[in-house]
Structure formats: C-alpha cells, structure tokens
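Some structures are shown below for you to check.
No value in this document is a laboratory result; all are computed from the given coordinates. This is a predicted model, so every value here is computed, not measured. Cβ atoms are built from the backbone, for glycine too; each structure is taken alone.
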Structure I
Amino acid sequence: MLNQKEATYNAIINAIDNAGVSFEDGDVAKDVLTTEMRSEVRETLFTQFRNEEISYGEGFETKLNDDTELKKYIAGLVSNWVKKDKRLNGNVQYQIQNPGSRAGQGDDTIKALRSLIKQLAATGNEDGLVEAKEALSARQAELSAAKAVKSTPINVDAIPEALRYLVKG
C-alpha cells in the first residue's frame, strides 16, 4: 500500500511519461502538467483510493464513501504535492505564502468577529469596524499567548531555586 505522497508522485510521473514529455526529478511539474495530465492523475488516484491501494488516516472513510468529496480531496492532494514535493517543485523547500492566515480558524469568537467585520465594512460603519478589529486583535493575542504557554515547557532545574515557586505545574 502506498502513502499519499508516493501515490501522487507516481501518478504525476506516469501522466507526464504517457504524454511523452521529458521530465526529471527536480524539474518543475506545474510547468509541464496540462489540464489533461492533471485529469489523468486525479482519475488514477481516485481509482487507487477506491481499490484501497493508498493509505489514509482515521476518519477518511467519509470522504472515501462520497465521490464528490473524494474528488475534491484528490484535487487538493495533487496541488499540495506539486508544491511541496522537491522532486516535483524544482527541488526547493516549500514556503508557506501567507503564514498565520489560518490562525484562529477553529475559534468561534474569531469566526464571529471576522463575520462582523465584513458586515460592518459592507455597511460603512467605521466606528464599529474599528472596535470590532480591536476586539479581533485582542482575541488573536489572547490565543497566541495561551498557545505560547502550552507549547513552551519549562526546565525547572535550570531556574534558580529562589524563583522555582513561580513555575506553575
């Protein structure tokens, strides 16, 4: 059974070979992949998922049982690995284009504040817009601070004994 990265790589290489295009690892696949080749790659991966030739994580069964969801997933999978796999992206380390743009996506308060900001911008309520943006920034800072506290383990032994009482835990 192949992992998703290898299955995608193999499908892309096969589609390029079938089209008779010259391609070597480290070249830029997006420059040579045509619409027809991408379609062939997606069809290959769709069939492999259906035949359970590609491994997937827990909870994936819902996508596997819905053709539309699986096809959407596969389209994203192909785009993802064309960008991230060094064999397909010109042998460069992938860089996130908008780091932090997804920050707070799972937070209901941030979602609500972003919706409110859009609504206020559409209605031209400048005072409310400023207030809502401040609330959004405050909530994002709150979440960042909470994340920093959670993710930074403290080596209590490295702290002077007189200050160890300050360490929570």
Structure II
Amino acid sequence: MAVTTQESTQYANTFTTTPAVVNPASDVHGRVRIAYFIHNQSGAGDATSSVAVAKLPAGKVRLLGMLSHIYVNWTTASATLDAGWDAYTDFDGTAVAADPDGIDNGVDVDTVGMQVLGSALNATGRTKSFESKDGVVIRLTSQDTAIVDDDDIVGIIVYVVD
C-alpha cells in the first residue's frame, strides 16, 4: 500500500481543473435554509396514508439529511415511516418519478421520539441533490399501519440553495 494525496471533485473543479469548473451553490458556498413543519392528523388514515410536509424550492437544491429531524408521535404499535419525494420535473423537462422511500425506508417509529432523516441516502453522505423546475414535495408515509386521529409529526427539513 502507498500513501496517496487526492482531491474531492468540488476541490478539483475549483483549484486543479483548467479551465476551472464552477461548482453549483448547492455544493459550495450555498445558503442553508430550513423548512419547519407541524402536522396533527385529522381523522384516521389507513396504512400507506401520507403527509406532505415541505416543498423544496425550484432550482438546484441539496437536502441535508443529517441535519433534518422529525419528532414522530404515531401511536400505533409496529408503525414504520417512509420519507421521500413526489414526482417532479427536472431542468430539461424530464419527468422524475416519485420515490416514497428515497430518504428513509421503514424507520421504526412505534415509540414516540426524534428521528434523523436520510438513512436511505448513506451512499451520498445522507444528502440528496434535486434539480427541479417547480420544486420538490417531501412526503412522509405510514407504510404498514394506520395513522391514528390526533397523531403528530413535527420537524425541520434542512437544505442548501442559493
């Protein structure tokens, strides 16, 4: 084995590549924004019921899963939560399919408490880059059990944009 010295793509874009490649603001020097949400379930919802909790703005946006948290008070035993996004339109007009568990898949929430988002995004550092014409709706789904009347979810979605 040998000692290596390497560069990230973003570092190389700015300091090594000729001509330099401009990194998008969602990667370097972007502004962190927070979408706060609170939801109280009105009436019972069968399994696969969902809640749209936030809409990320149009443009190039990076969701930061490790900084995004939700407090879940779904009172049904064996409840699991999926977090993902609705279908949207990419910059070039291409339809991007919904991915209801693209952020989290089957998170055990049968005990009330805080959850960090992004377990399904481990390969990308728990981040997700979106490029959309009209924004992206973030949705939470109770995949296996009903959502009971008066159940609560409260949280923040943290993302980078400029």
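If we compute Rg/Rh (Cα atoms, Kirkwood Rh) for structures I, II, which one ends up with the highest value?
Working: I: 1.15; II: 1.06.
By Rg/Rh (Cα atoms, Kirkwood Rh), the leading structure of I, II is I.
Can you rank I, II by distance in nm of label points 7 Å out along Cα→Cβ at positions 61 and 93 and just name the one with the largest value?
On the way: I: 4.0; II: 2.4.
Looking at the calculated values, the largest one is I.
Comparing distance in nm of label points 7 Å out along Cα→Cβ at positions 13 and 141 across I, II, which structure shows the greatest value?
Values: I: 5.1; II: 3.1.
Largest one: structure I.
If log10 I(q)/I(0) by the Debye sum over Cα atoms at q = 0.20, 0.29, 0.33 Å⁻¹, for residues 29-68 alone computes to -0.69, -0.97, -1.09, which of I, II did it come from?
Working: I: -0.69, -0.97, -1.09; II: -0.80, -1.18, -1.35.
Corresponding structure: I.
As an exercise: helix-only ellipticity at 222 nm (-39500 (n - 2.57) for each DSSP H run of 4 or more, over all residues; to 500), calculated from one structure in I, II, equals -19000. Which structure is it?
Working: I: -19000; II: -1000.
It traces back to I.
Here distance in nm of label points 7 Å out along Cα→Cβ at positions 53 and 125 has been calculated and equals 2.3, so which of I, II was it run on?
The read-out was computed on structure II.
Quick check on the output: 21 is relative contact order in percent (Cα under 8 Å, 6 or more apart), derived from one of I, II. Which one produced it? Provide the component values of the computation, followed by the final result.
Working: I: 21; II: 39.
Only one of I, II returns 21 for relative contact order in percent (Cα under 8 Å, 6 or more apart), namely I.
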